[in-house]
Structure I
Amino acid sequence: MISTLLVANRGEIACRVFRTCRELGIRTVAVHSDADDGALHTRLADAAVRLPGAAPAETYLRGDLIVKAAIAAGADAVHPGYGFLSENADFARAVQDAGLVWIGPPPEAVEAMASKTRAKELMGLRPLEHVTEADLPVLVKAAAGGGGRGMRIVRRLADLDAERAAARAEAASAFGDGEVFVEPYVEGGRHVEVQVLADTHGTVWALGTRDCSLQRRHQKVIEEAPAPGLSPRLEQELRESAVRAARAVDYVGAGTVEFLVSGDTAHFLEMNTRLQVEHPVTEAVFGLDLVAAQIRVAEGHALDTEPPRPRGHAVEARLYAEDPARDWAPQTGTLHRIAVPDGIRLDTGYGDGDTIGVHYDPMLAKAVAHAPTRAEAVRKLAGALERAAIHGPVTNRDLLVRSLRHEEFADGRMDTGFYDRHLTALTTPLLDPYAPLAAALADAHGRSRFGGWRNLPAEPQVKRYAMAGEEHEVRYRHTRQGLTADGVRVVHAGPHRVVLEVDGVQRTFHVARYGDQVHVDATTLTSLPRFPDPADQRAPGSLLAPMPGTVVRVADGLTTGSAVQAGQPLLWLEAMKMEHRITAPVTGTLTALHAAPGLQVEPGTLLAVVQET
């Protein structure tokens, strides 16, 4: 029996595994980089071990340090989580060679499926060797890892070499393996997967299907179980194919077999030999704890002959710290508060007041709703996200809510091109016109008690806010009757709650302030000075770093004086394991270049200046 378990991971998945361990009475050990010192996963564990010597981005890839940490902490088992070393056969062997229990499939199974190219060969498929115009569009894909990293859609043959190089660089940074391959890109397909669970006694469960079609930049955004709208024949085919893949490598533990479904045809993509990020929707539908099942299987327990029967429908949304107004650049800073209404499962690696750093994935949390029907689960999750308190950096919350309520998604007609068609419309800001006024009235509450009104008609007070990239100016007055504003009746104005009546309808606004940042329900505002500081103005054509990160490349031959075209990539920043291109805003001449490979930058750092011609 396992008594002490180390999680070779961080953040949300480490916290998730620790939760199950507490329920099972298993002691827990966390590992952490210097950047994660004091992170939530280290606070939840019974013991924590610092991994010395490595850069934060590389720390959790140091299998040798993790095995030493497990031995030093007295652990007798290691759970890899997902990402990092979770699909590394050498690490699995190192854990076993140290006399520890590996909470995962045999290293040979990991090895057989870890490379997508080898997995396809195992299933009788081969990647494209020589790409021609007739093959387009194609997808360049990392052979190791996933999560959208190291993936590029190529629609022009002339772009293939450059996109291969970019994918290799991103894959090497994220997974320590720069191997990529090319396969046909199926337009309009659905991403459907099957959860498998196998024991050491020959039993393999296929735990239904999941649909993960809503993806942006190949990163899953919304997932659900079961996948809607599949024919009984196709569902059976998917389950049988998943079991066949698991048996082909003598699989043990939890894994996922992924397919691209086009019409009524399924194309094998890969097998992920680990727990998936989206595993909670399967847990909700089948009433299982997959982490507990992984541990029991690793201890040698047998599964029942048949899996439990599914019930209802579950939907999961991934909440990311990213700014749609800045090309979805990852955001950093203090997460002051994160909370969802009762009845919603929230898996997160952050607590109130924690800092979102630059070194890791920007996912803040996963919110999961379960209900008897798909329509009820979708409505429940959308409403909960809309009412959630998410105070801190900008997130994709609005995208999630609007995606869940989109007619195409509601009808189950989505595919992997959903955001190609709808992203612009779904991210056009829907501004609450009364949010700035509510923020101003809450801020003015304290001052109204100190004689802010006069017998003479008072000049209106003016406040300015930035909201979704736009500036808004609001006016209000202090009077004998309290705070007033044109066009509304101020029913109540307190520091955290404002009630306004408009055309006989009362609305309540909940307000939270953190420095210059103000949250009015789901709307985030930035309080601006009444008169802008001229010193804050930059020269036209200035390229500023949109996020903290590291300059990894500068375009070949680019120097001061170079002629550039609008949209031309000038340099690349790496942040949170992803590469972000910085492009010329206009056609003109590069008059200044302050960036060089290896340069660490903060948001707003001046990288270059392009003078328009």
Structure II
Amino acid sequence: MADPIEDYALLSDLLTGPLVSRRGSLDWACFPRFDSPAQFSALVGTDEHGRWLLAPGDPEAVVTSRSYVDSTFIVETHWRASTGSVRVTDFMPVGHATSSVLRRITGLEGVVEMHQELVIRPGYAKIVPWTRRVHDLDSGGTMLQALAGPDALALRGPHLPEPHTHGHAGGFTVSASDIVDFELTWFPSHRPAPARIDVDAALQQATAYWTTWGSHCRSNGDYGEAVKRSLLVLRALTNYETGGIVAAPTTSLPEEFGGSRNWDYRFCWLRDAALTLESMLTHGYETEALQWRDWLLRALAGQPEDLQIMYGIGGERDLPERVLDHLPGYADSRPVRIGNAAVAQFQADVVGEVMVALERLRMAGGKEDHFSWTLQQILLGFVEKHLDDKDYGLWEIRGEPRFFTHSRVMMWAAFDCGIRAVRDHGLEGPAGHWEYLREKLREEIMDRAFNPGLNSFTQTYGGTQTDAALLVMPQVGFLPYRHERMLGTVARLEDELLNDGGLLLRYRTETGVDGLEPGEHPFLACSFWLVEQYARTGREDDAKRLMDQLVGLSNELGLLSEEYDTQEGRMAGNYPQAFSHLALVRAADALHGVDLLSLARTL
């Protein structure tokens, strides 16, 4: 069984994001991209489904500390065994044409017997590769090479493992001051193995890249380090070639252990990416924001009716969902899914998120070209055409479509941003017509989405249940944070959705609105939204208390999952989750009084 989710460290080369556990097992790796078939799938299976273990062989050995090196994704793990201690450094070179995982063992004291296991299983563990030792022309020695279909992996190092029951295994000793390096490189099987990597140079280059990128972060206050790490995570989940931002590097980590709410998040949601752009802009990363806009323009190019809520990293549209029956799932949570059927859903809020992000880019000085503004006008035409259509909402329900309040508010926000583009930035467009549609939507929402008996907005028109997504209403300027209807909604949310652990659920799954069996844990982004609401309405003590609790749920590496099981005290859902980290940034900005777009519009 895989380790607890919080025990994993993310590695990144801005192409893919392997996860290595606290006990030294690389249990999840997809090459060459985040959304490629996994070569190591133990995270959602067993050790036999693929992993690379490198740790002391002493069963009594313990990890005394683990951390990223400064503002990097270079992980240092200190082990103490009965006979001595070692440091294992795991990282990926940045900017290479192919992906490699480098693992360095440094002897600190005494003599430590190290154990290595390598089980390579391409195609989500459906394939047993042809593995053999071959001559390494680069070093003059040998390397272990595995081939299967389009994929090839090469392991280089001074102590290559020997054939074992399900893969390869072996051991070696490390004495004080010894340095032992291993390099695992993916490459296309029809090409020769890439040249051996200079580990010292790669370590120096990766350190320089990440520390330089992190040094540009405009962040201070009590949560400055958490904000920086969150922005680093968002960068690590970005493909540097295309600019696409994945929601998470994993698939099927369960929202409910043993349940079926297991989804593939290795794609680029317009919503998540747009919110990430806002966070990047607020903290000084205009170049990354422009790169995302260019990705967006490429992905959306075509007919407006072809608009999707998510795309592949390169803008791919065909993301069919299927089940991998041969994998037992994380913590026996079936099914394991790849692809995502929500790609075909109509989610009425998405254009609003995109328009808000692009308005924020304009306010930061970004210049529109003819193509980008034309595309936005087309998107507003798409919203107008679907004004009377129900949708599947922010949470991608698998039940019947409805008029979700959050979706209708984001349609309002789309027109609001179009109007501002004309009125405030001098762009050409039918602002008067958009104003009519905006005001019509506002009246409709105020009339049909507010329940006077509950003194609260509701999840859907005419409904009685609340939804944490209602906290977005003041963020986009639909109402002030202090509006009496907003305060009434917050009180209702606190009464209905706060769980025993003090965190906010998305909505009550027992209502059956999502068409799935009930049961999930608090979605962390929702609680961060509540922090922002508290901070903007003078409830500073409540905001700081909740913020401290939420930041405390990250692991020692500063990583957050999608959800959190407060009863068992463990992470749940896909990990690390972009949505959680970008919501952390917003919440910290609110506590620090940063003048966000929403603040400028509503207070």
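Just so you know, all these numbers are worked out from the coordinates, no wet-lab data involved. Since this is a predicted model, take the numbers as computed values, not measurements. Cβ atoms are built from the backbone, for glycine too; each structure is taken alone.
Quick notes on this structure:
- Once mean count of other Cβ atoms within 10 Å over residues 32-39 is evaluated on every structure in I, II, the highest one turns out to be II.
- If log10 I(q)/I(0) by the Debye sum over Cα atoms at q = 0.06, 0.10, 0.11 Å⁻¹ is computed and equals -0.32, -0.86, -1.02, the structure in I, II: II
- Test item: distance in nm of label points 7 Å out along Cα→Cβ at positions 88 and 472 calculated as 4.7, pick one of I, II: I
- Highest-scoring entry among I, II, by FRET efficiency 1/(1 + (r/R0)^6) of positions 320 and 424 (r between Cβ atoms, R0 = 25 Å, to 0.05), is I.
- Among I, II, structure where distance in nm of label points 7 Å out along Cα→Cβ at positions 8 and 400 as derived comes to 3.0: I
- Read-out distance in nm of label points 7 Å out along Cα→Cβ at positions 56 and 336, computed value 2.2, structure in I, II: I
- Computed 0.90 for FRET efficiency 1/(1 + (r/R0)^6) of positions 144 and 288 (r between Cβ atoms, R0 = 41 Å, to 0.05) - originating structure among I, II: I
- Which entry (I, II) yields the derived value 14.0 for Kirkwood radius over Cα pairs in Å, for residues 64-127 alone: II
- Label whose coordinates, when helix-only ellipticity at 222 nm (-39500 (n - 2.57) for each DSSP H run of 4 or more, over all residues; to 500) is calculated, return -7000 (choices I, II): I
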